[in-house]
Structure I
Amino acid sequence: MIIDHLDQPLPGSSLHPTPSGRAYTDPEIFRAEQAEIFETMWNCVLRADSLDQPGRWKTVTVGREEIIVVRTRTAWIQAYYNVCAHRGMRVCTAPEGKNRTLQCGYHAWTYALEGELVAAPNLTSMPDVNRQQYGLTPVHVRQWLGYVWVSLAQDPPSFDEEVLGEVSTRFGEVESIDNYGIEDLRLAESKTYDVRANWKLIIENFMECYHCATIHPELTEVIPEWADGLASQRAGGEVHGSGFGEEIAAFTVDGSESGLPELPSIAPDQERKYYAITVKPQVFINTVPDHVIFHRMFPVSESRTIVVCDWLFLPEVVERVEAGELDVSRSVELFDRVNLQDFEACELTQPSMSSKAYRHGGALVPSEHHIGEFHAWWYQVLGEQADT
């Protein structure tokens with residue numbers, strides 16, 4: 001495959017090159033990404049409290065695999081390939097459910113929530129069958145920030161280095177994100193977006209604000225510095241949160257008071273500030289003083305990506321919302337508009353990736369250096385598969 005890897009500025013210019021258009025359109029490259037990135041790294045798949053009782057399960061897609069995530073009888077969360085050890089049928093054929101055991105509908109092989117084979121027709125006449133060996137195949141699970149993260153790798157990368165390490169580069173130290181108490185927040189709203197664009201275009205869009213003045217009028221009203229094309233990234237290597245405008249009361253669609261209490265443990269330098277981080281390969285975390293917006297991406301093909309966006313608030317806020325006593329729609333609407341504006345831009349970019357005019361790729365301006373770092377990581381992970 002042909003992807004020219006140029007890491008030097010374009011001749012006579014301060015611009016840096018991007019990967020070629022084929023990086024965003026070639027099915028072979030996408031298969032390599034599924035194998036080397038999404039089926040290897042840690043993926044954030046669902047909110048842990050969505051599995052609120054033992055026996056509650058959901059299926060999720062990670063790379064090319066379907067996974068069952070279930071709360072066991074001991075209240076711990078486990079995950080397995082959704083593949084019966086007998087003849088390979090899907091064990092769970094619905095998106096979610098609640099059962100005492102997990103049973104394949106083909107030949108009734110039945111598995112405990114903890115994964116081992118516990119029953120099958122005529123199993124007692126086959127005493128030599130190892131019930132652990134013929135149980136569901138597990139995948140690695142971690143819980144962090146109230147979410148379930150899985151890795152399909154036989155030997156997964158270090159969670160501390162690959163996930164927590166990303167956080168420390170953005171917040172200065174992992175403990176700073178702990179101030180938001182994300183694991184104790186509750187889901188008030190979740191929206192799913194079916195984006196007709198390559199997953200890398202979505203990440204690249206999220207990482208820069210060169211486009212903000214053009215397509216995000218509401219956002220730049222709330223955070224004026226973004227109108228200058230400066231995202232809330234590290235400024236000169238320093239941790240930097242983006243401040244609200246002087247007349248802005250809260251992170252709402254019109255900048256008016258939200259009526260919400262501030263998250264109780266945030267630090268003084270996190271007040272009236274927005275912070276954001278990309279946790280490769282598929283998570284965006286956005287924090288503001290009274291709530292958190294959490295994105296998860298699930299690439300479907302080289303030109304289609306499902307994005308799930310959660311709005312998380314204090315439990316007492318969600319209780320009042322559910323009781324009809326409080327409205328958080330203005331907080332939700334701001335980032336919903338941002339999402340729709342961003343995803344439209346990505347969708348309008350995707351067709352050009354296969355154009356002859358983009359055969360050798362495009363260009364990055366200096367303020368988009370974070371995208372250049374992302375591209376360097378992408379080349380490194382795919383190795384020869386991303387080079388000529």
Structure II
Amino acid sequence: MSTHPIVEKFVQGKLPEPMAMALVGGSLPVPAKDLLNALAFAVLRETPYTQRALDFLATMPESMVAGVVTEPVDPPEILQLVLCHRKEPALLETALLNPSLTSEIVEASVLSLPGTVLEIVLNNQVLWLERPRILDLLEEHPEGEYVIKRRVNEFRFDILRLIPEDVKKQRLEIIDEVEAGRLDRAWSELPLPKEKSKEEADAEVESDEMAAERRLLAQKPPVDDEGNEITLTLTQRVMKLSTNQKIMLAIKGGKEERTLLIREANRLIQVNVIRNGRITEGEIAYIAQMRTVNEEVLRIISNSREWMKKYPITKALVMNPRTPLPVAMTHFKRLFDADMKLLIKDRNVPELLRREAKRLVEMKEKGKN
């Protein structure tokens with residue numbers, strides 16, 4: 001489709017100034033597409049008509065502009081004009097999905113976009129693969145939500161393979177340790193480090209009581225459920241891992257890794273330790289008595305029929321002050337008499353639990369008499 005003669009003369013610089021001012025002010029009878037073409041030329045090239053063109057662009061009905069950017073446009077600078085100087089989300093979405101959009105225009109427009117449409121840019125991998133700088137701009141965007149910035153980071157690692165040298169070095173060291181038999185095989189399958197998600201960050205919140213107990217534990221050398229000390233090298237390696245990597249190691253790691261990771265404040269890490277297919281009943285009994293685990297971990301243990309068939313696990317769960325009261329009340333009747341009497345004297349467990357335990361003991365004694 002040919003350009004309107006008036007717009008053609010304007011672009012060539014041959015249109016008299018009064019007519020040029022009338023054109024960019026919307027006073028001449030030209031089609032909407034040609035008018036936007038003229039406005040794009042006036043604005044993006046910083047001509048003497050820039051401000052008048054911007055003023056008129058702001059008054060153009062959204063429906064009129066949308067009618068143009070719905071179809072392929074030539075030249076595509078019309079899309080840049082809309083992306084940089086209009087704010088309606090539906091209109092911007094239409095422009096961002098236009099088949100004439102180029103990576104150059106996206107790069108020039110990203111910082112002008114509102115945060116509500118940034119995900120459309122992020123999902124257009126064809127464009128940011130041509131110009132990876134688009135990812136940098138998305139990350140720098142003041143209105144970019146955390147999830148956008150986290151996905152930018154993931155794309156850099158997973159698609160562009162932009163891995164920092166220090167990460168490459170650590171990766172090679174881990175592979176060497178695995179091959180030498182000094183680390184569990186699960187270490188070689190760890191993903192590259194990524195930023196924490198909001199859920200992961202929220203899961204790291206712990207009570208003052210748990211924090212105090214964790215600090216006390218940190219002063220002692222870490223040991224597993226059988227009392228064996230864990231090597232300092234492994235402890236240091238686990239401390240360096242990102243939350244994402246710790247979660248993966250919790251799911252697949254060996255006994256020493258599980259023992260270290262169950263001490264983490266992050267609820268997701270603790271829960272995935274429990275879901276590790278290699279975890280033993282001895283470890284479950286050890287975890288069930290820990291006062292630094294999240295309540296969700298104790299609930300998961302209590303919901304497992306297989307685990308709750310084992311008396312040491314039931315006893316540890318009921319005697320643990322961290323266990324939710326409804327869970328402890330459900331299982332305390334299974335305690336042996338000697339353990340029941342210990343429960344009655346334990347000031348750390350809830351008063352209601354001690355009272356019910358005492359009542360049960362008294363009933364048993366009356367029955368014997």
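Determine which structure produced the value -6000 for helix-only ellipticity at 222 nm (-39500 (n - 2.57) for each DSSP H run of 4 or more, over all residues; to 500), calculated from the coordinates; the candidates are I, II. Computing helix-only ellipticity at 222 nm (-39500 (n - 2.57) for each DSSP H run of 4 or more, over all residues; to 500) on every structure in I, II gives -6000 only for I.
Each of the structures I, II was assessed by FRET efficiency 1/(1 + (r/R0)^6) of positions 87 and 143 (r between Cβ atoms, R0 = 35 Å, to 0.05); the largest value belongs to II.
Kindly point out which one of I, II the value 16.8 was derived from, the read-out being mean count of other Cβ atoms within 10 Å over residues 63-70.
II
Quick check on the output: 15.5, 43 is Rg and Dmax of the Cα atoms in Å, for residues 159-318 alone, derived from one of I, II. Which one produced it? Each step should come with its number before you reach the end.
Working: I: 15.5, 43; II: 16.2, 52.
Of the structures listed, the value fits I.
Give the label, chosen from I, II, of the structure having the highest value of relative contact order in percent (Cα under 8 Å, 6 or more apart). Top value of relative contact order in percent (Cα under 8 Å, 6 or more apart), among I, II, belongs to structure I. Here semi-axes √(5λ) of the Cα gyration tensor in Å was derived from just one of the structures I, II, and that gives 38, 29, 17; the source is I.
Among candidates I, II, the computation of distance in nm of label points 7 Å out along Cα→Cβ at positions 103 and 343 that gave 6.6 used structure II.
No lab work stands behind these numbers, since they all come straight from the coordinates. Just so it is clear, the structure is predicted and the values come from calculations on it, not from any experiment. Cβ atoms are built from the backbone, for glycine too; each structure is taken alone.
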